[in-house]
1. Taking distance in nm of label points 7 Å out along Cα→Cβ at positions 46 and 118 from the coordinates of each of I, II, which one would give 2.3?
2. To which of I, II does the computed value -8000 (helix-only ellipticity at 222 nm (-39500 (n - 2.57) for each DSSP H run of 4 or more, over all residues; to 500)) belong?
3. Could you figure out which one of I, II the value 14 for relative contact order in percent (Cα under 8 Å, 6 or more apart) was computed from?
4. One of I, II was used to calculate distance in nm of label points 7 Å out along Cα→Cβ at positions 158 and 286, giving 4.1; which?
5. Given a computed value of 5.2 for distance in nm of label points 7 Å out along Cα→Cβ at positions 30 and 374, which structure among I, II does it belong to?
6. Assuming 20.2 is mean count of other Cβ atoms within 10 Å over residues 22-29 as calculated from a single structure, say which of I, II it is.
Structure I
Amino acid sequence: MVLDRVTAPEPDAILRLMRAFADDPRPGKIDLGVGVYRTEAGETPVMRAVKAAERRLWEEQRSKGYVALAGDPAFLEAMCVLTLGDAVEGACVAAAATPGGTAAVRQALDLVRMTAPGATVWVSAPTWPNHVSILTAIGQPFRAYRYLDAETGALDREGMRADLAQAREGDVVLLHGCCHNPTGVDLARDDWARVAQDCAARGLLPMVDLAYQGLGDGVEADVAGLRSLARAVPELLLCVSGSKTFGLYRDRVGAVLAVTEGSATRDRVAARLAGLNRQAYAFPPDHGARLVTMILADPALRAEWEAELAGMRARIAAMRGALADALRAETGSDRFGFLADQRGMFSLIGATPAQMDELRKEHAIYGVQDGRINVAGLTRGTVARAARAIAAVLA
C-alpha cells in the first residue's frame, strides 16, 4: 500500500482561522486574520475597472485556446512596464506568467535551485510564511536576517546590514517590494540604495516579492525602491502578484520577471522559465491576466483602477491612524503609535500566541498566532472595540 502511508500535514494556520471564524456564532466577531482587502461594509469587492474589462472581454473574446507556456506576451510586457518602468531595457527581461504570486515565488526559487543549489537565500525575520515553506519544500538553504525592531516597530537597519554582511557571492537576498508582510515596515529610499550597493559590489542576487503595489504610498511610489535597485544591479528576480492590486484573488494572476545582463542570457532564462511552467502546470491561466492587460492598456480603465486603488489605500491608512489613536486613548501611551507609520494591510501588534488566543476566545477578535493583524479588516464601527480588547489583553 502506498497511499495508506501518507501522513497529513499540519493544518494551515490561516485556513484553520477561517474555519473557526465561520463557525463562531457571536454577532460582534471581527476578522483581522485573513489577508484580503475589505471595504467598510466588510466585503472584498470586484473592482469597477475589472468589472468593465470582464464585460468587454465577454463580448470580444472568441477563443479559450492555449496562449503560450510563458503566458500572453502582452501581459508580460504590461507587468514589466507597471513594475520596472524604464529602469531596465525590456530586451534584458525574461518573464513568465504564473497562477498568482505564490507560483511566481516558487518558479523563481526553483530557478535558483536549478542554477545555484548551494546558494543561501536570505529572508527577513519575520517574513511571509510561504517563503520559508517553499524553501523548505525544495531543499534550498536559507538563513534569516534581522528586519523588525520589535521595541520600536520600525526597521532594524543595523541588524539587517550586519546579518547580510555574512552573505557570500552568489547568495540570494529576498526582499519585499512594499507593504511588508507581516510587519508593514518598508525600506526607505536610502535602505534600497544601500542594499543595491551591497548586492552589486558583492555579487548577491536580489529577489523582490511585490504583492501590494499601490496599497502603500501609490502605484509609482511603491516601486521607486525596486526600480533604483534594478538600475544598480546586473541581475534581479521579481515576483509579482495581481491578487491584491487588482482584487483578482481567485483568478490567480502573477508573473516572474528576471532582469539579466543581455539578450543572450535573457533568452536562456526565458526558455527555462517556460520549461518550469511546463513541468508545473503547463499553460498558466489567462483570464485574470487578460483583464489586467486590458486595464493597463486602456487609459479610461486604468484611471478607474488607479482611482479605486487610491481609495483602498486611503481607507487602510485611515484604519491604521484610527487604531493607533484608539489604542493611545486606551493605554495612555504611544506604545502602538508605529501602526500609523507602517504601510499596507498588515502589522504585528507584539502579542504572544496565548494573547492571540485570548483575543479570539474572550473578545471574538481573530488574528494570526504570531500577532499579525489585517488592519483592512477593521471598520469605523469596530476599531474602538478592537482597541479596547487589544489594550486589555496586552496590558
Structure II
Amino acid sequence: MTDSSHTPTWKSPFPTNEIMTFTIAGESTSEFVNQFALRLRDIIVTKGHTFAANAVDAAGEVKLNDPLRLVLNMCNVEKPRPVNRKGQGTFVASIFEGAGNEASVMHAAYPLLVRSISNLIIYNTIRDGVRESHFITPEQGHYVVKHTGNLVTDYENMYKRVTPLALSHLVINNDYIKNLPQALWGGEQPMKDICDAGKRLDTMGLLPSPTRLEDYLTESDMKMVRRMYGIGGLSYGNLSARATHNPEYFWMSASGVDKSKLETVGRDVLLVTGYVPERLEITLSVPDNVEPRRVSVDAIEHWMIYREHPTVGAIVHVHAWWSDPIPSTQVNYPCGTYEIAAEVAELVRQAPDPSRAVIGLKNHGLTITGHSLTEIFDRIEGKIVPQIPMN
C-alpha cells in the first residue's frame, strides 16, 4: 500500500480545456424550452466547443460516429423521449418546462429524469413569479438557478452548471474474474460487517427505497440503462471495508441493491481487487457459482482512498449531511466519475486525520472514512442531518 506522505495529489489524467462536440435533440411544445436550448447552445459555442447539427435522428438515435459528449435533449413533460447513446461518454441533459408553483419540484421532476434516461435534467418553472431552473441528478442532487433577466449572466450560470459534468469521465465498467477462493464465498468478517452496517443504516432512516426503473421504463430502455450505466435500479449510498485476507483489496456493496438486505458474496457485496485506468474499469474477484451484480459506482472513489491511506479500514457514503462545518467538493460531478472521486480523495488527503475524515459532496451527501464500520457508526451517531443543503 502507498504511504500517503509520498503519494502525489490526485490529478486528472484527462486533457485540460477539453473541447467537446455537442448537439441539440428532441422537440418540445414549450417555446421556453426551445429558446433555453438555443441560448445555451450559443454560449457553449462561444466557449470554443463544437456544435454538431442533426447528430440525433427523429427516433432519438445518435448518428454521429465521432465522440459526442453532450446532448441537450428538449422534452415535453407528458412524454419524455430518451436519447439512445452509442457510448457511456455521452452526457444527456434533458430540458423541461413544468406547470409552475409545484408543491414539490423533486416530486414532479424526478420521474422525468428516470423516464428520459438522463444524466441531468433542467426543470424550468415559475414559482412565486420568479423563473427558476432546477438542476436534478440521479443521486437526488437538486440545486436551483434563479433567472435575473440578464440573459448573458443567466446562461453563463447554466453553462457553468452543465459543462463540467458533461466533460467528466465515468468509471463504471466492471471486469469480473471468477477466481474468488471458495473459502471466501461466504465472505469474511469485513463483508459481514457491511451486511450489518446496511441494516444499521436502515434503522437510522438513511436508506431511501430503491427506485424501480421498471416502473418507468420499457424493456428496451432498461437494456440501454444496463448497457450505459451498469445498473438495474437506483439505490443511494454505499458501504465498504478493507479485506482481511489481502489488505490491498476491499469489500463493497453492489449497485442498486437494498442495503438493509445484503447477504450474498458476488451479488450483494463484491470484492474489489483493482482498477485498470486504460479501460476505466474496476476489477472484481467473484465466485463462479453466482451471476454477479455490478459494484457500486463509487468504487473508484473508495479505491483511491484505500490505496493512499493504509489506516483507513472502512468507508460509508450516505445521502445526508453533517451537523458541524465540513470540507466539501466544489462541483456536483456525477457519481462514478473520476473527477468526483479525485476531488473527494484530495479532501480526505488534506484532512487532519485521513483515517477519520468526514467529507461533503456538494448537493449530494457524505463520504466518511474510519478504522472500521463500527468505529464510523459510533462517531456519526447524533451527528447526521438528513437534509442536504443545496446551493
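1. Value 2.3 for distance in nm of label points 7 Å out along Cα→Cβ at positions 46 and 118 corresponds to II out of I, II.
2. II
3. Among I, II, the structure yielding 14 for relative contact order in percent (Cα under 8 Å, 6 or more apart) is II.
4. II
5. II
6. So the calculation was done on II.
Values in this text are rule-based calculations from the coordinates and carry no lab data. Just so it is clear, the model here is predicted, and its values are computed rather than measured. Cβ atoms are built from the backbone, for glycine too; each structure is taken alone.
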